[in-house]
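These notes open a run of structures that come right after.
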Structure P
Amino acid sequence: MLLRATRNAFLAELYIMSIVFVINKAVTTIEAANENSLLIPVVILSLLVLSVSVMAYLFLAEPLLAYLDGGKKRAANLFLYTISIFAAITAVIFLILLSKVVI
């Protein structure tokens, strides 16, 4: 169970890093082209919906299935482990940022 929670937390962080990379490249491209398009808000809202869906799947899918199978304690533990590990990863990244260590 701890391995699944760790996997889900790291996948969530990897997804966030991927989105940040794509957004960073897109902003650079849009600024270079000096574009002011109506499609930008559409893309942003679509990305928000996609992100919520991916995070819901990573954080809730397995605990929800475990809960529906009657494993209330297992479901709660898996959800809390995933959130805790994700919080720890976020804290480490934040501390790296604060200490100005460049990876």
Structure Q
Amino acid sequence: MDSLQDEPMQSFLANDESPKELIHAFVADMPVKTKAIQEALSQGNRTALSRLARALNEQGGSYGFEAITKAAEKVETAIGEGDEKNIKFKAEELMKLGALIRGPAQG
């Protein structure tokens, strides 16, 4: 990420009524996914990490979180290159972004 900021992110679909429940579910599940990424990373389980990154790559954009998609793609690329230091760095960026996402405003 060129300019990773510590500000909450909101889906660009937040004002669209139809996917709000799905976005809320994605956001609510992110701590579980982040924990799974951390566990895969600490265990050196590249298969699990790759699977998690692939899922977030696909889901992030679907729910309006392009930054998640791009970060997950970078994790996948790092895994493909086999650079352990870069894998860790990119996975940590993805986890940080995951902690910043927010669902649509209630109301």
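Just so it is clear, none of the values below were taken in a lab; they were calculated from the coordinates. Small disclaimer: the values here were computed from a predicted structure and weren't measured. Cβ atoms are built from the backbone, for glycine too; each structure is taken alone.
When helix-only ellipticity at 222 nm (-39500 (n - 2.57) for each DSSP H run of 4 or more, over all residues; to 500) is calculated, the result is -31500; to which of the structures P, Q does this value belong?
Details: P: -31500; Q: -23500.
The structure behind it is P.
For structures P, Q, which has the highest computed value of distance in nm of label points 7 Å out along Cα→Cβ at positions 37 and 53?
On the way: P: 2.0; Q: 1.1.
With respect to distance in nm of label points 7 Å out along Cα→Cβ at positions 37 and 53, the highest-scoring structure among P, Q is P.
Using relative contact order in percent (Cα under 8 Å, 6 or more apart) for the comparison, can you identify which of P, Q gives the largest number? Write out the running numbers ahead of the final one.
Details: P: 45; Q: 40.
Checked P, Q; max of relative contact order in percent (Cα under 8 Å, 6 or more apart) sits with P.
Starting from the value 1.3: which structure in P, Q was distance in nm of label points 7 Å out along Cα→Cβ at positions 21 and 93 calculated from? Spell out each step's value before the answer.
Details: P: 1.3; Q: 3.6.
Going label by label, the one that fits is P.
Taking 13.8 as the value of Kirkwood radius over Cα pairs in Å derived from one of the structures shown (P, Q), identify that structure.
Working: P: 15.8; Q: 13.8.
So the calculation was done on Q.
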